[in-house]
Every structure is written in C-alpha cells, then in structure tokens.
Structure I
Amino acid sequence: MKQRRYAMVCSSNQNRSMEAHSLLKRQGFDVSSYGTGAHVKLPGPSLREPNVYDFGTPYKHMLDDLRRKDLELYKRNGILPMLKRNSSVKTAPQRWQDNAADGSFDVVFTFEEKVFDMVIEGLQLIIFFSSNVYYHTSYLFVA
C-alpha cells in the first residue's frame, strides 16, 4: 500500500505547521509544511514591529538575524528555540501557493480558518480527484 503524503499548513510556516511537520517526520510519515501568508512574520519588540522575511529565507538566517537584534528577547519569547527546531526539519519556510513542484498530497491539515480559506481558494482553481482526496465547493473531504 502506498504511503499517504501529508501537508501541514499555517500562516508563516513557523510554529504550528512546523511542530506538526517535526512530529510526523520523526514518526516516519511523508510530510511537508507550508505557509499561506504574503511574507513570513515573527513577533518583534512590539506588535507594530514584527520581523518580516520572504518565504525561502533560511531559518538559520532568521535565527542569526534575531540573535543580533536582541538575543535575550527572542530567547525569552521562544522564537530562537522555535527557529532552531525548524532548521533541523528543513532549510526554509515554503509558501503553499508555490508548492506545485512538490506534487499532490493525500491529506492537508490547516491550523486556522483563514489558512483553510486560502488553501480552498487555491484548490478552486484546480479541481482534482487524487488518492481519495475530493474537492467539492468549499470543503476538503478525506476518504
């Protein structure tokens, strides 16, 4: 029996999708992870000052950048350990909308409603029936 392919999707491919990616990868699943935002956003010194990176920017670069900016702040708020975990799973965050080269997935998990809506919006352009995944109007059904 063919192993199912899984995709984990959150907004910035940093926290929720990467935690799930890391966990499933350690258990031997065929898993990838993505974000749906226009950019990767990480908390900054204030709500009005997020750290913004392009998708494809290596996690190691983000880690080094934030260490230089304020080591104690980003260690205390958990961003540095998160980036260290992420860099052990894959090189850089990837954008869901740009994942065509990765092929299709049997199961797609989204971690918030707006992310679900963006995934569905993308699927509305491509109606497909692949490996028991059926797209219908605004729902993704997994058989």
Structure II
Amino acid sequence: MTDSVRYRFTKEERLCHKKRISSLFAEGRGFTCYPFRIVWKSTPLDVDFPAQVAITVTKRSFKQAVKRNLLKRRIREIYRLNKHLLYKDLNDREAQISFMIVYLPKTILKSAEMDTKLVKALRRIGPEYDKFVKQIEEGDTFRHDTAD
C-alpha cells in the first residue's frame, strides 16, 4: 500500500442524508453500465473527499435481506479498493459529486465479474461529468440518460 492511496471507506465518504438522496433521484443524471446503474449529481460537499456514495440492492430482486447485504458488502469492498481511480479523475476536474450505485440483475454475479464492471463504471463517471459541464456551458438543460 502506498502513502497516496488509502483503502479506507469512512463515514464521510458515505451518502447518508435523505434529502441528498431524494434530490439525487429527482435532479441527478444517470447511466447504466450493466450490472450497475450509476445515478450521480454534481454537489458541493462539506467533506475533504471528492465523492460520497450510497449502495443499494432492490428488495424486488432479492427478497432475503441476507442476499441483499451480501451484495452490498461485495460492492462496498470493490468500491473501497478502486475508489482511488474515481478520486483521481474528480480531483483532476476539481469536481465533487454524490452518487448511488444500484445493482440491477436478479442473480448474484461472481465477485470478479462485478469488480471489472464496477471499475468500468467508475472510470466512466469522469467523462459523464465532462459531458454535463459541456451541456451547462452550452445552455442545454435537457437531461440525457445513456446506456452502454
């Protein structure tokens, strides 16, 4: 482990405020990078981190809480180990966002497959932010929902 990369996932990095989560779904932008849907919003944060995240698995897909918790634990661990990629992108852009990771499939995928897909989704947030900034500069306020 190097000094510049910290593999911790602290309370300040978690998105817990109900108002922020509801505004995220009301006003946020999103994209799908199967098996995940990322819903994000550019937000000034009161913390030293460039991003706050919440992770969710739908009750409709997994009735048993044990399975939902297993998936959330796996996603949280993958995020914890790879968040430095996202932080580097956001720090280069001087951006702060809050976002939510939504697990879409109705089956439990292998951790290795989830890992590669989540890394792909995290790398995509930076270019999506650039598109958002470009649209704001051009005065286009229409929200676009893009898929892979």
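What follows is calculated from the coordinates using simple rules that are stated; it is not laboratory data. Note that the structure is predicted; figures quoted are calculated from it, not measured. Cβ atoms are built from the backbone, for glycine too; each structure is taken alone.
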**Request:** For relative contact order in percent (Cα under 8 Å, 6 or more apart), find whichever of I, II sits highest and give me its label.
**Result:** II
**Request:** Given a value of 1.1 for distance in nm of label points 7 Å out along Cα→Cβ at positions 69 and 93, point me to the structure among I, II it was derived from.
**Result:** I
**Request:** Match the computed value 15.9 of mean count of other Cβ atoms within 10 Å over residues 45-52 to one of the structures I, II, and report its label.
**Result:** II
**Prompt:** Which of I, II yields -12000 for helix-only ellipticity at 222 nm (-39500 (n - 2.57) for each DSSP H run of 4 or more, over all residues; to 500), as computed?
**Reply:** I
